[in-house]
Structure formats: structure tokens, C-alpha cells
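Presented below are the structures under discussion, each in the form of C-alpha cells.
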Structure I
Amino acid sequence: MDDRRRQSLWRAVADDLGTPGQHDWAQQVCQLCVDEVDGIDGAALTLRATARAQDLLGASDDWAGLLDQQQYTLGEGPGVQAFEDTTAVLVDDLSCEEERWPGFADAAQAAGAGAVFAFPLRSGGIRVGTVTFYRRRPGPLTSGAAADATLLADLITLALLERAEHADRAGIDWIRNPGSYQDVNLATGMLAARLSIGLDDAFLRLRAHAFRQARPILDLARDVLTDRIDINELNE
């Protein structure tokens, strides 16, 4: 890939689309991915630290955001594996992955996804999160599309790290956004305290309850925080 292509994409990621860390920036970067990666229908950008500590920074549309939320709720999927293994996970046909990710493969196909391509956001030993590309029909990425996706993942990582360093010096909280999973962390802590259990156990109970109800874990967490659900329902 020539330097002009790289510079053009870098300007789009870092300069033209505003300030990294803002929800609007993330949405626009995800839309840029859809526009620039051939054959992609949706994209989502997620910051990750651990299985519990995640933030959906933005998505190209509600469909891509829903698919990324399903991975978080179920604790499985290409994005989860890409972050854990620090390597791209390219799934040409979700119908062939029902044994590896039984919950996510079924849920994603039901939502209309046929293929998923997840790329880790990493620089050396630093892991930031993932950018995941969704396609409605099965089929592999072309070599050119794979190269563009890899480059965009690298540029997004660089933009996020630069903004994180700038925000840290300025004392700015730039991660919090409308798609944040911080509410899940708060609900996990509340559940752990009320039921006298560990945080990991509390998180697993939230995830299991969300799965049984076929709803995003973020929605369930907000019900817990606003007392719209009886905590004893999760004491199983």
C-alpha cells in the first residue's frame, strides 16, 4: 500500500473527523471503515481492558452496535477472541462457527450477519480494544479489503493512543460516551455488594440473566441501577 493511501486515511481518521474519544468521532470513523473497506456493511469500535471493562465507543449504525453488544453480553465472538489473542479473527461464514461461538453465531445470524472480521487495536504490548467489521452476506475479504482493514485498525490505534496521552496531560475524561458500558461496571458492583458475592460472580449473573431474557446486558444493568428489577431475581 502506497504512502499516499496511508496519509489520506490518517488525515480522515485523525484530523478530518474531530477529536478521538468523542462519540461522534467514533461513529464517523466506523462509517469511514464501511466506506473504505470493500464489501463491509457495518463497523463497531470497542475499547477493551478485561471481559468486564469495556466501552462501545461507537458504531456505524444501530445494527453494528447491536452485534457488538451481543458479543459483550454473551462473552464470546470474533471481537472477544481478537482482543484475547491479539490477532485478527476473520470469519467468512458465521454458520460454520456455531460450535466455536454457539450463542453469538446464532444471535448474529438472527440479526442478519453473515460474516465478521475483527481486528485488535494494539501497539507493541499495549492492547486498546478492537474494531470489528460486519457483513450481511457470507464470504471472505478480498486481499485489498483485508489490507485496508488492517491499516485502518493501525491508524485508529495510533489516534486513540495519541488522544489518550493528550487527555491524560489535560486531565480530560474522553472515554465516557452514550454507548459506554460503565453502567455495567456500576451494576456489577451494586449486585456484588447486595448479594455478598465477588465481582466476577456478579458479572456472570448479569450476563446469564441478560442471555436468558435475550436482551443486551447494558439494558439489564440500567434496570439494576434504577431499581426496575428485583435483585433477588439474579440471586441464583
Structure II
Amino acid sequence: MSKGKKFKNAALLIIGNEILSGRTQDKNINYLAKQLFSHGISLEEVRIIPDVKSTIIKTVKSLKNNFNYIISTGGIGATHDDITAESISAALKKDYCLNKKALKELEKYYKNKSDLTDARKKMAYMPKGSKIILNKVSGAPGFQIENIYVFAGIPIIVEAMMNEFLKNIKSNTKIYSKSIKTKFFESMIAQKLKNTEIEFTDVRVGSYPIFDGKFRGVEIVMNSYSKKNIDLAFKYLKKELNKKI
């Protein structure tokens, strides 16, 4: 039986009435999930919530102690319903105040002082003690406070901020993945998949039906931080599947 290191995990918090109403289609979840996975971080939960202060506070509190990283998108612009920074401040019981480094970033971007209105200055307010996340697209930074990373919601800005996040965490860990396609029903192989996870405790095993209007089988996907152990688990499961079901 192998014993490997525990997967680092993340939760994604999508904030925005426009997502829940269907006016805007979220384009960030798949991108962020792939980026996290490629850097050894398992995205384990996604929540989509409205721009409601009490809901944001409640959700942040419920996620904060259960994940290595929480990434939020949306609600840090200059309009009246951009309340993410204020809400996270309240959730963490931190003062909601002007961040001087964030203000400097805005001043660099809005070179004409008259363009840096009071509404836009709001984008420099965040929980006291926050570190800014640079935004090389539109100037207004995101921020990090404790294990919470706050991004804008616009996909091109999310990508820019994700690059800064990855630099910050400096993760060189890789998740190795292998898959097996079978024509079995999940119910026929469920115990064998469970046994594989018991035998190789640092290997995660998932099963996904292949369906194109007609059942075509199941794809089994295995993930691990250890190339050696995923190779061993792959051989083990292949052998088990070749046995009579």
C-alpha cells in the first residue's frame, strides 16, 4: 500500500447576479480548473452566488477553513453592486479601507487625474492587510487576504490575474493522470475502483460514463502526485478489470 502526499485543494466562488440570471455565461470555470490541475491543485468545489453581502459573507466563512485556496471572481469593479471586497472584509472581520499600492496602480493606468473618479477609486478599497494581485489588462488590481484570492470576472483579466496567482504560490507540483476505457457499467466495476484507492492511498480514481445517445462504456481516470504510484495503480486496475467481473 502506498502513502503519498495529500492533494492541495481549491474552491472557486463565482459572484454575480448576471451569471445566475443567465444574462452572462461563465467562461472562467473550465480555464481555472485546468490551470489549477496543471499546477498540482485539485479544484473540489464551485459555488455561484449573487451579489448579496450576507450571502458572500456566509459562503466565504463556510469555505475558508476547508480549502488551501479560495479563488473568487466578480464584484470588484466600480459600480454600486460591486461589493465583493467589502463583503470579504466583513467575513474576515477586517477593516475595509484604501490600499495605497492599489491606488498607485490605478493612478498609473488613469494618467489623466480627472479619469480617476471617486467611483473608480473604490476599486482600491479592500480588506486591511491585503496584498494586491496585479492586473496588466485594465489596471484595477485584485487582492489576496489569507488564503482568499479575489479576481475580476472578465475572462481576459481572470487569465492575467491567474498568472499572478501562479507566480505567487510558486507551485512546481505536477498531477499525473492515466485513463482506461471500458465497456463495463459503473455498477460492475465500482468495488474494483474502490479497492484501487484503498491499495494506493495517494491515487484518486474517478469513473465517467461514455454516452452519445447510447451507452458506450465507462472511462476511468486516475490522478496522483506520484508517477511511480500511478503507474503501479494503472497496472493493478488493468489486472483487476481483466479478471472475471
Query raised in the report: Out of I, II, which structure matches 20.8 when mean count of other Cβ atoms within 10 Å over residues 7-14 is calculated?
Result: II
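Comparing I, II, where is Kirkwood radius over Cα pairs in Å highest?
II
Rank structures I, II by distance in nm of label points 7 Å out along Cα→Cβ at positions 159 and 191 and report only the one at the top, that is, the highest.
Once distance in nm of label points 7 Å out along Cα→Cβ at positions 159 and 191 is tallied for I, II, the winner is II.
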Report summary line: Matching 18.0, 46 (Rg and Dmax of the Cα atoms in Å, for residues 151-222 alone, computed) against labels I, II points to structure II
**Report entry** Answer label among I, II for the case where distance in nm of label points 7 Å out along Cα→Cβ at positions 47 and 199, calculated from the coordinates, equals 1.6
**Finding:** I
Report task. Of the structures I, II, report the one carrying the highest value of Kirkwood radius over Cα pairs in Å, for residues 87-206 alone. Result -> II
Query raised in the report: Thinking of I, II, which structure, once helix-only ellipticity at 222 nm (-39500 (n - 2.57) for each DSSP H run of 4 or more, over all residues; to 500) is computed, gives back -16000?
Result: I
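We did not get these values from a lab; they are worked out from the coordinates using the rules stated. Values in this document were obtained by computation on a predicted structure and should not be read as measured data. Cβ atoms are built from the backbone, for glycine too; each structure is taken alone.
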